[in-house]
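Q: In the part that follows, the structures are each spelled out as structure tokens.
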Structure I
Amino acid sequence: MPRKNPSEALRAICYGQDMTEPPAPSARRGAVIFDRDGVLNHEVGFAHRPDQITWIPGALSAVKAVNDAGLFAFVATNQSGVARGLYTEADVVTLHAWMNGQLAEVGAHIDAFVYSPYHPEAPLDAYRRDSDCRKPGPGLIRRLLADWPVDPGRVCLIGDRETDMAAARAAGIEGVLFTGGDLGETVAPVIARLTA
């Protein structure tokens, strides 16, 4: 079945890279949406190359646990380094493909990555805007809910900042703050709730 296209408004303000083809809309299921930097990988400031990625303890197995539970695994991330001219959207896409390759080595995968390259004070004109897809705006989450057959009552965003929690609230989904340690310990009760 052809994938559902996002609305024109979302298409105009959201960027992303789907790594797999969405299943049929009849197969609605829950989802865990991960923030990237500070949740899946350690925050180093504008990471955009594989050599800058150090996985958070338990991150790979946490994603696999989400996959094994029959839930979608998504990543929604602000990438203002694009707006600042530090790296390109192609760099973001390439890094996400590399991350999925690393995950594949343990039998895991991210179903879709979505990102916002915008910043309201960007030095690059093309990316200077106050976009709803930049967290704390809910646009990235709404894009995932529009593009994928997700049960909106069974979705949780795991992030490490208040902006992540604000985005979750604005989108009407659960938000869980990750404060460090083994990511699997944070994800396990989320999976239990979403699959109950």
Structure II
Amino acid sequence: MIEFDVRVSKDGELVVMHDPTVDRTTNGRGRVDKLTLRELKRLDAGMGETVPTFSEVIEELGGKIGMNIHMYAYGEALDRAVEACMEADILDEVFFAFSDPAEIRRLLRQRPEVYVCSGYRAAEEDYLEASRELGAKILQPPIGASYLKAEWVEKVHEKGMVVEVFWADTVEDMLRLRSLGVDGILTNFPDIFIETFRRERTQG
């Protein structure tokens, strides 16, 4: 599974960009929401690549790998992202992660079949309860959350929910989270992740 962030350009196009500005990841400057798609496409995102649109990512990866879609655009833009996944017939292979409780309620009221990961109150002790109240099925606690223990993970599983931790980049952290029984781990280093658990399976 891959994770990426979706934002809206000045002219309303859904684009994939980690930061709210293009400064760090391209040769340009400025906020994503202050640049048109045409302006964004002129930028070099590294090795000659351009800033991808959400549609381009869906077309390239849809049906090949699961997607953790972190939305920074709500309302009509969020609906368009969901509809694009429906049209590509990959809605059951993706989940949408965002933190606005009103938008989580709205989306699940309109599209109860959508998998939603709630970021609302993710650092707080009542994260599980808050997420259940909203109807979200996937939890993404930060690695430093005080409640992130084996007992809490077990309680989440008893409620029929999933735990994907944000995030772990070292072998030690990955193994510790694995021992807690989490379902998934976000990482910036998939090569380390793959090697860590390949070695664990081989030794086991």
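No value in this document is a laboratory result; all are computed from the given coordinates. A quick note: this is a predicted structure, and the numbers were derived from the prediction, not measured. Cβ atoms are built from the backbone, for glycine too; each structure is taken alone.
Q: Where does the value 25.0 come from, among I, II, when mean count of other Cβ atoms within 10 Å over residues 137-144 is the thing being computed?
A: Working: I: 25.0; II: 18.6.
Answer for the origin of the read-out: I.
Q: Continuing with this model, one more query. So log10 I(q)/I(0) by the Debye sum over Cα atoms at q = 0.16, 0.21, 0.23 Å⁻¹, for residues 49-152 alone, computed for just one structure, reads -0.79, -1.17, -1.26; which one of I, II is that?
A: On the way: I: -0.79, -1.17, -1.26; II: -0.73, -1.08, -1.21.
Computing log10 I(q)/I(0) by the Debye sum over Cα atoms at q = 0.16, 0.21, 0.23 Å⁻¹, for residues 49-152 alone on every structure in I, II gives -0.79, -1.17, -1.26 only for I.
Q: Name the one structure among I, II that distance in nm of label points 7 Å out along Cα→Cβ at positions 57 and 185 of 0.7 was derived from.
A: Of the options listed, only I reproduces it.
Q: Quick check for you: by relative contact order in percent (Cα under 8 Å, 6 or more apart), which of I, II is greatest?
A: Top value of relative contact order in percent (Cα under 8 Å, 6 or more apart), among I, II, belongs to structure I.
Q: Which structure, out of I, II, was P(r) over Cα pairs in 5 Å bins from 0, in percent derived from, given a value of 1, 7, 15, 16, 17, 17, 13, 8, 4, 1, 0? Mind showing how you got there, number by number?
A: Values: I: 1, 8, 17, 22, 23, 17, 9, 3, 0, 0; II: 1, 7, 15, 16, 17, 17, 13, 8, 4, 1, 0.
Among I, II, the structure yielding 1, 7, 15, 16, 17, 17, 13, 8, 4, 1, 0 for P(r) over Cα pairs in 5 Å bins from 0, in percent is II.
Q: If you work out distance in nm of label points 7 Å out along Cα→Cβ at positions 97 and 121 for I, II, which one comes out largest?
A: Top value of distance in nm of label points 7 Å out along Cα→Cβ at positions 97 and 121 goes to structure I.
Q: Any idea which of I, II comes out highest on Kirkwood radius over Cα pairs in Å, for residues 129-168 alone? Can you show the working numbers first?
A: Details: I: 10.6; II: 10.4.
Once Kirkwood radius over Cα pairs in Å, for residues 129-168 alone is tallied for I, II, the winner is I.
Q: Let me ask you something else. For FRET efficiency 1/(1 + (r/R0)^6) of positions 113 and 145 (r between Cβ atoms, R0 = 30 Å, to 0.05), find whichever of I, II sits highest and give me its label. Could the numbers behind the result be given before it?
A: Numbers: I: 1.00; II: 0.55.
The maximum falls on structure I.
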